[in-house]
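In the part that follows, the structures are each spelled out as structure tokens.
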Structure P
Amino acid sequence: MIKPSLGIDVSKLDLSLSLLIDNKHYQTKIDNNQHGFKSFEKWIKKHNIQHVKACMEATGSYGRSFAHYLYNNQHDVHIVNPLCINAFAKSKLSRHKTDQVDRKLIAEFAQQNDLPLYSPREKNLQVLQDLYRCLQNLKHQAKQVQNYLENKKHLANSVCKAYARLEKSISKETIAVEAEINTLIDKTEDIKNKVTHIQTIPGIGRLTAVAILAEAPCLDNFTNARELAAYAGLTPKHKTSGTSVKGRSTISKMGSSTLRKALYFPAIVAKKHNPIFVKLNQKLASKGKPTKLILIAIMRKLLHIIFGVVKHNKPFDPNFCSSHLRQYQNLKKVGKLQSHWIL
């Protein structure tokens with residue numbers, strides 16, 4: 001018997017639900033809080049259902065509590081890229097964009113596809129992610145205030161004072177959040193080891209190491225580094241068809257933009273100071289490749305090395321990387337490449 005599918009359209013205050021049983025939709029709306037979650041259990045029991053295949057889009061933190069609730073109550077939980085639902089809606093020629101339509105589409109998508117199961121992040125890693133995103137938001141707000149103050153000669157004196165107080169307050173909170181991040185790392189041995197090992201890669205600083213651990217899922221979920229690169233949206237996107245269409249290849253960007261952003265400046269540093277990437281830069285530049293393409297290639301290679309360092313729980317070893325790459329290339333030539341070689 002096929003397990004009933006539950007499509008969940010998430011918003012700040014409520015959750016729109018569509019329960020798909022034998023190709024028939026049963027719909028309701030509940031509050032996005034613990035009281036609403038309990039009413040959900042009563043609702044599915046009215047339909048003689050104990051467990052569901054629940055699916056929601058990865059659209060932020062609003063759905064996190066309900067996902068945890070479903071997971072803790074032995075339901076199958078799937079959190080999918082919104083692009084998947086968007087493409088599914090187009091395949092069905094859906095003409096509308098409403099909560100009622102979306103929850104039905106999500107339920108049907110879940111029923112027709114074999115999806116990876118969701119499991120909550122380890123608690124300290126989730127706290128690290130929240131702190132890192134808070135830190136980035138504070139820095140963004142600080143930059144906005146600084147931009148306003150650059151124009152202070154055209155502003156009233158009282159407005160300038162208000163912005164100055166706000167800048168001071170943001171600076172204070174930024175320091176406090178940075179201290180909390182450091183405290184969390186120091187008291188969590190596993191995170192501390194991973195941050196230390198990632199920092200052994202030339203071009204990677206402490207904040208970048210924190211960003212990688214905060215924004216990437218548990219690396220045990222990936223079988224190789226290509227999957228992690230795909231998650232970051234750094235894999236190629238080709239556009240060819242027959243003999244007439246030969247579009248320019250780009251990166252897919254179908255992944256975490258925050259993770260890509262965290263790797264950009266480290267790639268610039270690694271390009272000049274990491275021996276492996278200095279050679280890569282020279283090789284690609286000699287072929288006439290543009291600077292932006294070279295940086296993207298370095299970002300992806302950096303992510304591959306980070307994957308290896310974290311996966312094997314060892315510091316960066318440039319000699320190991322060089323010898324491993326030579327063996328990889330030799331195996332590729334003779335057609336004996338195994339999956340565990342794909343770092």
Structure Q
Amino acid sequence: MATATSDEDGDYVFTDLAAGAYCVSVDALDVANELLLPGAWTFPENDVSSTAVTLEAGDLVTGINFGWDYQFLPVPEVDLATCTNSIAFVQDINVPDDTVFAPGEEFEKTWQLRNIGTCPWTTDYSLIFAGGDDMSAPLSQPLESAVVPGQTVDLTVPLTAPEDLGTYRSDFLLSDSAGNPFGVDGFADQVIWVQIEVGVPEATPEPNSAVIGGVVWEDVCFFTSSGDPSAGCVDISADGTGFYRGDGELINEPRLAGITVKLAAGACPADAIVPDNTVLATAVTDDVGLYRFEGLEAGLYCVAIEPFSSENVDLLIPGDWTWPNYGVGLQGINLAAGEERLEVDFGWEFQ
């Protein structure tokens with residue numbers, strides 16, 4: 001019926017359509033799309049490249065998106081003597097801190113990391129055990145594929161819970177092709193970790209009984225009449241020149257009511273834009289800034305607040321997030337059956 005070509009921003013559009021049922025699809029094997037190969041579709045589902053759409057007269061439908069994962073990204077040529085290695089922690093894909101395992105139980109821990117250095121992480125790089133408690137992790141585990149600067153990667157390590165009851169933590173870093181370790185922000189002492197409790201597993205909870213909740217608060221930072229930063233400010237400049245922001249800690253600060261919070265299925269997207277068709281529910285913060293999603297099954301969720309949405313723009317703008325990270329207004333939550341995660345909080349600093 002019609003074809004469209006995505007522009008430099010990846011957008012496409014079909015106009016002047018009559019009411020009716022349509023199928024929007026992308027054929028990766030079409031010669032015109034040879035730039036996609038090799039790779040695979042990841043959205044709307046793995047290996048799915050079409051979406052059914054029903055239009056009523058005058059409808060404007062957006063968000064019919066397609067995600068493609070290249071099998072191999074080109075590895076940039078860099079000077080290995082001068083390029084830098086650095087990690088940004090994105091989110092825990094599974095096993096949140098203090099997950100309970102039975103003695104001797106085998107499990108896997110997966111982190112999502114981003115390469116924020118200038119060196120590509122090649123298959124000569126490894127995830128390495130950096131200390132802490134022995135949970136039978138491999139001392140060194142090579143990366144399965146290259147990770148170019150700016151790209152995210154999910155890294156998984158097999159583990160076994162110790163036999164004695166208690167709290168255990170194992171630390172990990174990456175190492176480059178020469179064996180030099182590095183961690184978050186490039187520092188070898190800034191590890192990623194897995195922390196578990198070894199104990200007697202609790203009784204099986206009722207299905208669909210898990211809860212996600214938290215508070216949205218105003219992270220207050222201002223300059224006093226003497227020109228000094230107020231309590232609650234922190235200097236986030238790299239060179240200590242005095243670029244002050246809220247400290248990301250909720251300490252007797254105002255709560256924000258009326259803020260719309262979204263709950264979406266799956267991991268939070270790397271581009272921080274939550275597709276509308278993944279949103280499961282919304283909640284609005286009450287008079288003390290609290291929100292809550294109840295009746296949830298076990299699974300991976302993304303909790304997000306969009307400052308520029310029609311519901312939030314007049315309440316939040318101008319300003320920016322200070323928690324869970326500067327400029328970040330979404331959090332990935334791996335929810336266990338019956339679990340209550342009630343500290344999924346968001347800090348906002350008004351400009």
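Each value in this text was obtained by applying a stated rule to the coordinates, not by laboratory testing. Owing to the predicted nature of the structure, the values given are computational and were not obtained by experimental measurement. Cβ atoms are built from the backbone, for glycine too; each structure is taken alone.
For the read-out helix-only ellipticity at 222 nm (-39500 (n - 2.57) for each DSSP H run of 4 or more, over all residues; to 500), a value of 0 was computed from one structure; give its label from P, Q.
On the way: P: -19000; Q: 0.
The correct label is Q.
When semi-axes √(5λ) of the Cα gyration tensor in Å is computed for each of P, Q, the one that comes out at 33, 30, 25 is Q. Once percent of Cα pairs over 19 Å apart, for residues 68-203 alone is computed for every structure in P, Q, the highest value turns out to be that of P. Work out the source of 3.5 here, i.e. which of P, Q gives that when distance in nm of label points 7 Å out along Cα→Cβ at positions 156 and 292 is computed. Of the structures listed, the value fits Q. From which structure (P, Q) was P(r) over Cα pairs in 10 Å bins from 0, in percent, for residues 124-227 alone calculated, if the value obtained is 11, 29, 23, 23, 11, 3? Checking each candidate, the match is Q.
Can you tell which of P, Q yields 5.3 when distance in nm of label points 7 Å out along Cα→Cβ at positions 140 and 220 is derived from it? It would help to have the intermediate numbers written out before the result.
Details: P: 3.2; Q: 5.3.
Derived from Q, not from the others.
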